[in-house]
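Engineer: What follows is a set of structures for review.
Please treat every number below as a calculation from the coordinates, not as lab data. Everything quoted here is computed from the prediction, not taken from an experiment. Cβ atoms are built from the backbone, for glycine too; each structure is taken alone.
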Structure P
């Protein structure tokens, strides 16, 4: 079990917290049911009472200034998830089982790499994953969104997450990579499994499932890459194969890892930008009406949605040396949980942070991180969010939430709904 997950399962399920002394009246516990439903009161309390909070050997940071600084600080390295997966392998050796594929592939995921490897790999991928390529997808994204709405519009009911926001990014990234349409859903299912790699509370059986899916992913894309080497097309895989930097190029394993990570990260950010965003609008009908009357504010609206209820709530770093933040010293080797969700509700940076304000300016949120690990897919996620949310608001009159009970995904790093049923005037 990973560091922040060391609290006993009995304590987690009961909601009890351990204390190291009278001064520590509060211990961060992201597995409590109430935190899953609404983490923001907890973030507020941490910022006020203990903004540099120690939970076992993990530090939790919740102030905007601290979070932004750490994201740009070279004294902190990326989380070492691939190494931890490798360390779990010996538990499975006697059962003749392995986690080799997921360990090997995740070791080349952007968000687990540091310079110079990160700099080289990101530079090569940036050449292929350009703003021009993303913008070219605009008509196709409109087409996918309209088609999803057309299927349900006559019924007067729709599940925004299941019917629209989940399939949308899978279809989009499949088309960009050159994956046949009939195989996109299968890859989306695999992606859902792989997205749990950043979840700190997983069993060995969970990691076995990740490895099993990673094998399927690599086998599939190895064949597709071989085909594109023989017959290049106007797709992202062909562009990645041709990417060069001073004679250097992506290796086979790097190509496979890039394909996997584009699916995983592209899906998570887009699905929950749309789902969380539409929920926020449904709960703030004045802002829904503002967007309906002024569709040209959609860019500002999506930026505020990303700030208000960020899809990626936490990211992790490891201190490479002793670092003092405020009156606390983080020691070399300590784990640091950087709360993007908390930073984006910090009143020191955002006036009235708990209010959804689609016209908020300036709005320098950290929903996509910052520094060298700033989300590569941010432009694509933004574009899909803008088109989907604007189209839903404009095409579906009198949108209403069609449930009294929302179910959130059980993942402390990713915040998103399992479903979002709505009703509207058909």
Structure Q
């Protein structure tokens, strides 16, 4: 069977730089930084004090009190983003074949907020006294399960967890479900809320997080003074749809999802291959999957975490994959604005990539000051750029050696 075309017909997000798509995209264009002091808990006894929190969030604006109490924060975020995406898509759920509508949502860590709270309660009161909702709040699949229940989608419903590549893998796997004929509509994306004492402490012990106290010099991808990533939270949700199905109902189309690849460095649990060869292969496979040439890529939305190893390795990977064209394309890290949303990052960045293509606008790597000779490609420093954007490559690279790349084509 000939592979079917897949298009993006709805988007939704809740992030450190905007609690909906309109707000988020305006702030991407302005180059707004969403990094600030942690308010979710007392950080006085820890080294890290900054994060990318969702601002002004009140669950009771979105859920009834009883419902909110039964859903971990990461699940709430996933539902909120998916509600916006479904509404944006204008799908008529009364007429859709819901057996051919599915959900693939990602999370890197899952319900850690609930796990920490209930563990503390167990230590204090005995573990038989933890909440009866503890398990269905904490397990990673519940973001996909709750979204399927909310919209009545009876097709495939899965949760992907490949560390920081999770969101991109979820979108790519959903793309394949439609491209190969197993579904007509998929909700795909990622959700994360892991700004907790244990999560932050774990990443701090690993020496992965920035310990900067300056919110404008903490998440600084490709800058020579970078010292680690800034943990963040949020969710991104995308409605993927088979092209003829979308066209028949007169759907608004943001962009086409044209290619996807995923592989593994098979090297180390936290460090990427130093020569970038694994990520380079993944990018080349994604370009091949899209049926285009390497020199057709205009912009790369990089993984760009602001860690010394990632940014150096990803620069090498781009050079290895693209050769001379690496000097002509532009690449930026929107994590400079959002921070690193772990399992949600790839989904939010796929949305930003689609909007970059639709609007012919390349987002900046903000707060960039000190050039690094090992990160010497065009990282679009400090100011976004109006230019033709026909093909975008969006990268995610995760602990465990996971690499994932999407190709987004202008519609």
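Engineer: Given a value of 15.1 for mean count of other Cβ atoms within 10 Å over residues 268-275, calculated from one of P, Q, which structure does it belong to? List each step's numbers first, then the result.
Structural biologist: Numbers: P: 27.8; Q: 15.1.
It was calculated from structure Q.
Engineer: Quick one: percent of Cα pairs over 36 Å apart came out at 26 when computed from one of P, Q, so which one is it?
Structural biologist: P
Engineer: Say we calculate distance in nm of label points 7 Å out along Cα→Cβ at positions 172 and 308 for every structure; which of P, Q gives the highest result?
Structural biologist: Max of distance in nm of label points 7 Å out along Cα→Cβ at positions 172 and 308: Q.
Engineer: If distance in nm of label points 7 Å out along Cα→Cβ at positions 100 and 356 computes to 5.0, which of P, Q did it come from?
Structural biologist: The value was obtained from structure P.
Engineer: For mean projected area of the Cα convex hull in nm², for residues 76-211 alone, which structure out of P, Q has the highest calculated value?
Structural biologist: P
Engineer: If helix-only ellipticity at 222 nm (-39500 (n - 2.57) for each DSSP H run of 4 or more, over all residues; to 500) computes to -10000, which of P, Q did it come from?
Structural biologist: This value belongs to structure Q.
Engineer: Moving on. Computing mean count of other Cβ atoms within 10 Å over residues 124-131 gives 16.4 for which of P, Q?
Structural biologist: Computing mean count of other Cβ atoms within 10 Å over residues 124-131 on every structure in P, Q gives 16.4 only for P.
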